Structure 1
C-alpha cells in the first residue's frame, strides 16, 4: 500500500465502484480485495471489507463501512480533460451509470462520490487571470457539463 492513500467510505459497494472507476479512467485498476475476518457492525465475516484501487494514478482504499456516513461535495476527484470528447466520455459514464449532474462541471456517481470533470482550457483560463479568467468563469457558472467551445469563445471575448 502507498504511504498516502485516500480512504473513501462506501455503504456496501466499494468493489463495484472500484471496478467502474477502473473501466472508466485510464491509469486506474483494482489492486486488491480484502474480506472481513469476522463479523462487524455493517457486515459478516467473509464480506468484502476493503478494496485497494487506483483512480487516474491516485491510490485509494474503499471501505465498506455501512450507512453511517455519506459522501458530500467536501471531497471530490478532479479529472482534467483535453477536449470535449474526453469531457463527454467521463461525464456521460458517471451520470449515465446512475449518477447525477450538478453545476460547473461537477457530478456525482451512483455511490455518492463527487467528481469534477474539468477541461484544461478552463483551468488554463482561470490561471491567466484578468478579463479572460472572468469571462471563462462567468461562462462556466451557467453550465452543468463544461462546454469547451463556449469556454474558448468566452476566453476570446
Structure 2
C-alpha cells in the first residue's frame, strides 16, 4: 500500500494498469506497486474492474484512476525527466513516441494515454540558465527549433 502523504493522481479511461506497466518498463526507479479492483459498480465501470493502480515513476508515487472518458490529460501537467546524455534522451523519447505517443516541440512529447513528458537533457537546463545571458539566449533559440533535444546542437549554440 502506498503510504506517501502526497501522491499524483492521474486519470485514465480504463487503461491505468497498461500505462503504469509501460512506465515501470521504461524508466528506472519505477514500478507497479498495487492494482485495486472496484468493490462495487461506479460510473465508468463495474465491480471487479481495475479501479486504481498504485505505481511509481522515477521515485514519484502516483495513483492511476480509471475514471472514464470525462477528463483528458493536458500539457498543463507534465513529467519533466532530466537526462544525462543523448543516448538516455533518445531512449526515453523513442519509447514514448514509439509506443503510440506523439512528438511535440522543445523536448515535449505525449504518451499514448495523452500524458505529457518533457525529456530534458541536463545540458539543456545548464545552457539556458548560463550566467552568460548571450550564450543562454543562443541555446534557448536553438531549443525553440527542436522537437527531441539534440545536445550537441545545444552545446554548439551555447558556445556560439
Comparison of 1, 2 by distance in nm of label points 7 Å out along Cα→Cβ at positions 119 and 143 - largest value held by: 2
Comparison of 1, 2 - label where distance in nm of label points 7 Å out along Cα→Cβ at positions 15 and 87 is highest: 1
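The numbers here are math on the coordinates, done by the rules we state, and not lab data. The shown structure was predicted, so the numbers you read here are calculated from the model rather than taken from an experiment. Cβ atoms are built from the backbone, for glycine too; each structure is taken alone.
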